[in-house]
Structure formats: C-alpha cells, structure tokens
1. Of the structures I, II, report the one carrying the highest value of distance in nm of label points 7 Å out along Cα→Cβ at positions 31 and 55.
2. Looking at Kirkwood radius over Cα pairs in Å, for residues 95-142 alone, point out which structure of I, II has the largest value.
3. Given a value of 43, 35, 17 for semi-axes √(5λ) of the Cα gyration tensor in Å, point me to the structure among I, II it was derived from.
4. Taking distance in nm of label points 7 Å out along Cα→Cβ at positions 135 and 183 as the quantity of interest, name the structure among I, II where it is greatest.
5. For relative contact order in percent (Cα under 8 Å, 6 or more apart), which structure out of I, II has the highest calculated value?
6. Thinking of I, II, which structure, once helix-only ellipticity at 222 nm (-39500 (n - 2.57) for each DSSP H run of 4 or more, over all residues; to 500) is computed, gives back -20000?
Structure I
Amino acid sequence: MEYQYSEAIDPRVYKTDGLISNSITTLRRHKDPFSEVIGSLRAQRDWSEQVSPINGYHGGLAEPYSFMRIAVPECLPERLEIISYANEYAFLYDDKMETLDWKLRPDERGPGLLEMFIAGVEDDAIQAVLEKVRPEQRLQVQILAEMKAIDPSRAKTTMKAWARFVQLASKTRTKPFATLLEYIPARVTDCGELVWFGTLTFGMGLTIPDEEHSLCMELARPAYAAMGLTNDLYSWEKERRAAERQGQDYVFNAIWVIMKEKGVGEEEAKAICCQAVRDYTEEYCGIVERTRNNKALSKDTRAYAEAVLLTLAGNLVWSIYCPRYHQGI
C-alpha cells in the first residue's frame, strides 16, 4: 500500500505490552489532527442534545493516540470527520443504548430503519419516517445522509454491512460461553468485523469485488479475533463492573470465559489471552504477506488486508492508552 495521508510513529515512544512486534508493522497516524476531534465532539454534542446526557463518558478521543487517526491512518482526508462521527456514535450507543435495536417499535407503521438500510432506499423514503423513530435513530439517518453526500455507492455498501452487523450482533450476548474456542467467533462478530469492513472501504474509497467479498472477510478474521481479544484484555475491569451493575452473572469477555474454562484467576487468564492475541496476530501477518504478493486478487482487496493490519496495531496502542478503558475504573 502506498502511504499518502499518514506518518509512521517512532516505535520507541509508544508501548505495545509485547503483543505485537515493531518488525511486523509500525504504528501510523493520520496527518490531519483536527477532523477526528471535530467529528467525535459533534457526535457527543448531538447525542447530548437529542438523546441523553453523557456524563462521565469516554469514547475514541485520547492523548496522545486517538482511535480513528491510528486505526484508519490512510483515510481519505475529506472522510475522516464523518467516519469519526460514526465511530463515536457506536461508542455512545454501546455505552448508553445497548438494549435497543434499529427497528421501529411494533406499534409504529412503516418499514424499520434497519430494513431500509439493507434495501438502500432513497433519501426521501427515509425522511418520510423520521418523525416516527427514536432520537438515536435520527442520528443514524444523519450519518447515512452525510456519507451518501460524499460517496453514494460506498455509503450504500457500508450501510448494508452495518445493518447485517446489527442483525448478527443481537444474538451474540444472549448466553455465556463455556470455552474460548466457542467464544471467539461470537467475539469476532461482536467486535464489529462488518462495521469495520464498512468503515475501511468507505473511509479509504475501496471497492471489494463481489466475487472476492467472502474471501476478503475470511482472510481478515484472525485480525478481528486479535482485536476482539485485545479489547477484552484492556476493557476487562470496565466490562466486569458494567455486568455487575446490570445484575448479570456472567461477563461477555474472554477473561471471564478463560477463568471459568481453565479454573484460573484473573492474572493467569490475562496471560492466556495475551498469548492468544500474539498467536492470532502472527497468523494474520502471514496472511497479509501472502496477500500482498497475490496479484490474482484485486488491488483493493490487497489494500483492505493491509489496512486491517494497521487497524490491529492502532487498536492495540489506543487500548493501552485510552481513558475509555483506564479512567473511572
């Protein structure tokens, strides 16, 4: 991949906690220091004004490494603000509205937003039901409208991927998992491989050929496993306390699964999780190397594979430094 919009960060100035080697990939950061901040703060403002107050909230912004700048370092500059807005919305939704779905209530007429996003209907059809939907759903429509104004075709692809994610993710947290092997496929879905597919393809202006779509998802799966386990590792305390507040007797987190499966304490479970992150990362790096040299694949599929590797590194570094996982615990 040719790097146009990002710069490499000196490996001596950030930690990786031994989970990824600098010889595998170097952290990169988008050169634009403002668009992510603008998009994220705009999402927070809109949520506060239209949905509910967000006291004590931490999302993607962090110093010195905010999430989107290092997770999508090669985002086209004019698209960084809107994908940052969308990502911040996802963090807000996860924290504040996790029990809701994207459909209209049963007593309301007309198609749900989820179905409309899947169908890729026109703006006027969406606008016709705006008055019937909940406030957080109006923000979803706003995201769609802004993306369609920039790139209608890829916006439609992204919204279909996101809608499919909502359909699948609603089923992942309904029960505890007995083993890590059973848990990881659900975690890959829950951590948002489909959401991130939409984010990367729209943000970077990529078009994955229909005949390569399934292969593209399959190739990247070890990376999403590594990212999901990384998030579990660093968000463990946050998620454990959230589960306690909600009265749950289990935590949707690899640390909890490992502790129950292996009969070990937190520290040993974390060590096992760390090794799994390293194993999946090493597996994915081999996939990227083979994909990079496979000229039978389209240029955009090869670029996507490399972009996911950059996300893997960015997600790790952000997880280590971000207030979302390390303040108010």
Structure II
Amino acid sequence: MLTALALMLTLTGCSGAAVPETRDTRAPTVPSGVTATAGSATTVHVMWNAATDDRAVTGYAVYSEGRKVKDLPATALMTDVVALAPATLHRFTVRARDAAGNVSPPSATVTATTLRAAAEDRTPPTTPTGLRATPDGSRAVTLRWSASEDDTEVTAYDVYQADTRVHTVPGTGTTARVTGLRPGTAYAFTVRARDAAENSSPDSAPADLTTAPSPGAPENTAPTRLTATAAKGEITVTWTPPDTGAPVTHHELHLNGRFATTIIWGTAPPPGRATYTFPVQDPPGTRYTVTLRAQLPDGTWGDLSAPRTVVVR
C-alpha cells in the first residue's frame, strides 16, 4: 500500500505542471537627457531620451514640482506641460514604468522659467527660411535654418516630420538634432517659429533627407522631389520617378500613411517628372500627408518618398 502511494506521488510530481512565471521586479532605467524649454507664459516643452527595461518600457510620467502632471505611452519622448504660472521657475522630472508597475527613480531635475505674460498678441512670427538637413550617420539628422522675426519675440522653434512635431528648441537657437531615424529611409522636415502668445508661423519650405542604408542593404528606391498642391476640390502631386533601369508604370499613392490608390500609366510613362490630380471631398482646412512609392521591375514595391503635407482648400 505504501509502495503504491509512493508511486502515485512520483507520477504526480512528474506530470509536467506549468512552472509559475518569474515575477518582474526590475524597474526601468532612469530617463536621461531631460530638457525643459519655456514656450510661452504658461507652457514648457519637456523632452527626454528613451529608458530601457529587461522586458519593455510601457510608459513615462512627467512631474512638475514633484507632482505628476502627465502620463504618456512608451512611444512619447516629449510633451507640453500647460497651465503654468507666468514668469515663474518650474522644476521637472521624468520616470519610466513597465507592464508590471515597476517605476524608475526620477530623472535629474531640469528647470525652465515661463515667460512674462504679454498684452494680447495675434501676430505670428515670420516663416523660418533656408532650412537645410545634414545627415548624421544613418539614424540622425542635423537641421539648420535662418531666424524668424516677430513683433514681440520668437520664443521657440518646432520641428515637424510628416506633420508631427518631433523636436522643439528655444527661440534663440536655429539648429536641431533629430535622432531615432531609420536607415535607408526618406524623410521631410519643416520648422515653425512660435511666440509667447503661442502664435505659430507657417511651415518653412521642407528639407528632404534619405538616411544612409544599413551595411549591405540596397539603395533607396523612393520617388524624389515630391510636391503637393491643393486647389478647390482637388490635390495635384508631382514627382520624379526613381531610376530603376526600366520605365516605371505603376505608383502607389498613400494618404496619412494609408494606401489610397494605384496610379497606372495606360501607355508609356511620361518622361521626366510625373503629375497626378485626384479629387477630395473633405472640408477646407483638412490636412493630408502624401507619400508615393514605385513598382520596381521585379514587381515589388520600392521605398516610400519623403512626405508632403497639403491643406484642402
């Protein structure tokens, strides 16, 4: 009887029961490179570098004077803290968290002094000019531009990529370094000037850049010199097809990152630059980000062009 019981316990112990997963108790690393820049009398722009975790960072929390003011997803590496007191020194820290609820220690404290409240100002700064993009390896770019003017003062410059703000520098600066890019990818950047009343200038002319490919990767095959202009009820795009060694007869048009249509030339494609006009029914003021890619001789689709933003009229 004892022998049978011992055998039963042995078999039960070897039944392959799941081993409980090790509990995650390790916190993410402390966010580094935290900066704070006053953008107006009531806002400060806070940026930081990504933290790391043994599994995954799932979000960030921004603190002002030790009080949490923003909860953000892991993809966010900057934010505007608003509703601050004018002409006041404010202190900020950032903490990272993971899926298990582990939170990093606070980052180094950074400070920014909000601007003085000014009389009502509705005049935006002039448009930044002379924007240039210089590659910095395969994952970063340095941007330079000429300063804007304002009836009061330019307090910040905002850098946009595909109509999304990716960086902010103080109004005294005319350079920015944007990191986190992908190798062998076409990008377009624009810059807007901003004043203390949060008036923003129009976008600068875009600066295109294709980052260097990874070692052994093929050259970029994106269409180049893309332009997009709006007229009432329609948008016209013009571009230079890539040199593939054969006529390019098919292009894909993407709007806001989604496939919209395939442009097919019924006969031989036009020499040099190509043009395509399509109707839009959205109300005036609607913004589109336009990209194109070409079908290569082997039937695959090439790289996406640098984006262009256009506003429906």
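1. Values: I: 4.4; II: 2.1.
Checked I, II; max of distance in nm of label points 7 Å out along Cα→Cβ at positions 31 and 55 sits with I.
2. Working: I: 11.1; II: 16.9.
Answer by largest value of Kirkwood radius over Cα pairs in Å, for residues 95-142 alone: II.
3. Values: I: 29, 25, 20; II: 43, 35, 17.
Corresponding structure: II.
4. On the way: I: 3.6; II: 1.1.
If we compare distance in nm of label points 7 Å out along Cα→Cβ at positions 135 and 183 over I, II, the biggest value is for I.
5. Details: I: 25; II: 13.
Going through I, II one by one, relative contact order in percent (Cα under 8 Å, 6 or more apart) peaks for structure I.
6. Values: I: -20000; II: -1000.
Structure I accounts for this read-out.
Values in this text are rule-based calculations from the coordinates and carry no lab data. Because the structure is a prediction, the values reported are computed rather than measured. Cβ atoms are built from the backbone, for glycine too; each structure is taken alone.
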